[in-house]
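See the structures that follow.
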Structure P
């Protein structure tokens, strides 16, 4: 569509000038910003509801560490045994999800 087929040329809207961009341009600029910026790492933990098992309660890592006597779920490697004492401590406290994200 060109400008004559839009409201851009209608004087009642009072447009002095119009700026446009493409989604690709926005994406590349945002990607560059995120790649080069030094954002903090956020750690989010969820506990399950004991009635239905859904992850309903968000808690801080610090609170989870208190409840589990220092067990940090982000330090447990993939494939750890369900019988690992650290996994058992997390399970006893209804821990179900841990998210580590940099945004």
Structure Q
């Protein structure tokens, strides 16, 4: 019975890691799209002095998303995205290989 419970916890952990990685990638891609959308909206706004404040705000948002590059991180140690999944898989594989070598 314990094997099933441990297996269930392990699969939930894998699912959670994939969901977190997907969320991190989604945040980064949406941030990249935000600046492009802001510039498209700026180009569609009619030339008039009453829209100058809106244009400046949109320019500021576009510049901030380009300069800051929003992303999810684990307290600044590493970025949470699909690249993280590759590091986890390679680390686990390395530990398994080392463990097998000690058994032989």
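Out of P, Q, which structure matches 1.74 when Cα Rg over 2.2 N^0.38 Å is calculated? Attributed to the structure labelled Q.
Looking at distance in nm of label points 7 Å out along Cα→Cβ at positions 28 and 76 for structures P, Q, the greatest value goes to P.
Sorting P, Q by distance in nm of label points 7 Å out along Cα→Cβ at positions 12 and 52 from high to low puts Q first, with the largest value.
When relative contact order in percent (Cα under 8 Å, 6 or more apart) is calculated for each of structures P, Q, structure Q comes out greatest. For which of P, Q does helix-only ellipticity at 222 nm (-39500 (n - 2.57) for each DSSP H run of 4 or more, over all residues; to 500), calculated from the coordinates, equal -8000? Source structure for this number: P. Match the computed value 3.1 of distance in nm of label points 7 Å out along Cα→Cβ at positions 60 and 84 to one of the structures P, Q, and report its label. Checking each candidate, the match is Q. Assuming 1.78 is Cα Rg over 2.2 N^0.38 Å, for residues 36-91 alone as calculated from a single structure, say which of P, Q it is. The read-out comes from structure Q.
Values in this text are rule-based calculations from the coordinates and carry no lab data. Everything numeric here is computed off the predicted structure, so don't read it as measured data. Cβ atoms are built from the backbone, for glycine too; each structure is taken alone.
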